[in-house]
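Listed next: structures, encoded as structure tokens.
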Structure I
Amino acid sequence: MQRMKKDVSTEQKIKEAAKTVFLNKGFAGCSSREIAEAAGMNVALVNYYFRSKSQLFSLIFNAAMEDFMSSMIPVFHSEEPLESKVRILINREYEFLLSHPDLPTFIINEMNRSAESNLDHSELMRKINESGIINECLRAQEKGEMRKIDPIGLTLLIMSNCQFPVVARRLLQNIHSMKDQDYLNYLNHHKDTVTEMLISYLFPKA
């Protein structure tokens, strides 16, 4: 029993170190040796637990995607009206991104890597499709309750308005000479602006 507890602890320590290194440097920018050093272990032990950097990266990336979607999927499944779902979705996305500011850049960079990255997104798409949110949007569009927009356009509309202010935080702070707390305060105001703008566009009132 003691041996199993030690193994789990060691495995978790490697994962935490790998997450820090991958978030800072990405898959291509680091080596197994760097991960081992961050975990305070040798490369052989890291390879013993995870066999390769690629396997370890897949675990970390999939966990990051799961974290990102875990706050979104329950909204899709809720009984709230579609307009309310969009409001909640925007609010939760801002909350999540501010709590995990390095995650959007990490996910985007790694998903833009070559096809050799072998990252599997089928589970993510399965959860989105099973939630019924896409069909709900299509039904609302057919009834004239929602502006006609395809799933790709809707995804781009929400992602660009919610994620860009977080991804471009340092650039915007430098341009406008804003301190960290000032910028965070401004983002709360900007979130309200984005919400009303997107709701007005997606659900135009006659």
Structure II
Amino acid sequence: MLGDRQVRMLELLDKQVSSCRKCKLCHNGTAIPIWTKRSKYVMIGEAPGFNEVRKQTPFVGKAGEILRTAMGELGFDSRDFLIINSVQCRPVIENRNGKPTERQLEKCQDYVRKYIKVVDPEKILCLGNYSKYIFNGTTTGILRQRGKFTDYLLEGGREYPVLFTVHPAYCIYQDEGIPLLKEDLQLFKDTKFERQSEWLFTEDEFKI
């Protein structure tokens, strides 16, 4: 369970995200990360779409339905996750959902890093190419890198086991998508890691 201090910092981060004006994506709407006091894992998506910013919540569109169905079939409890996107506001191209640029990703990484640092998860699940950016600075190659845990040292934090997998939107268009997603979700569920020692941080780190 998250402590009172962690909850206070997450609430502060939620407020910072909702009022962020670091880039022009804020004009397209924002989806605030989801978390509960039970959050012990972190799941990182790509970017919110129309439905997500309308409800200000990640993964509530068609891709979200696929994800939640797969998680439910495998016995996951979504309350165990902090769910965040690689960018918190909606990229738009010709009035349709778009992909974030590297500049936009870079602008949002401080938020992603701070959420991870506060939760201090046992392990992290990355959905899709853009979710990988904070760990390896790339936005391609998810099919080559999926299917195994890799330890990554998070800038300003510490080392975490990270599993890359396909984004549930991939499952809408590719027959292989759902089997790959379920395979990786099962791996994420079955692989255990010892909790690290308590991670200490100062509240000043979360002021902007």
Check your understanding: Upon calculation of helix-only ellipticity at 222 nm (-39500 (n - 2.57) for each DSSP H run of 4 or more, over all residues; to 500) from the atomic coordinates, which of the structures I, II produces -10500?
Key -> II
Check your understanding: From which structure (I, II) was distance in nm of label points 7 Å out along Cα→Cβ at positions 11 and 195 calculated, if the value obtained is 2.2?
Key -> II
Check your understanding: mean count of other Cβ atoms within 10 Å over residues 43-50 computed as 25.5: which structure among I, II?
Key -> II
Exercise for review: Taking 1.04 as the value of Rg/Rh (Cα atoms, Kirkwood Rh) derived from one of the structures shown (I, II), identify that structure.
Suggested key: I
Check your understanding: Which structure, out of I, II, was FRET efficiency 1/(1 + (r/R0)^6) of positions 131 and 171 (r between Cβ atoms, R0 = 41 Å, to 0.05) derived from, given a value of 1.00?
Key -> II
Review point. Who wins on FRET efficiency 1/(1 + (r/R0)^6) of positions 59 and 163 (r between Cβ atoms, R0 = 25 Å, to 0.05) among I, II, i.e. which is largest?
Key: II
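Each value in this text was obtained by applying a stated rule to the coordinates, not by laboratory testing. Because the structure is predicted, anything quoted here is derived from the model rather than measured. Cβ atoms are built from the backbone, for glycine too; each structure is taken alone.
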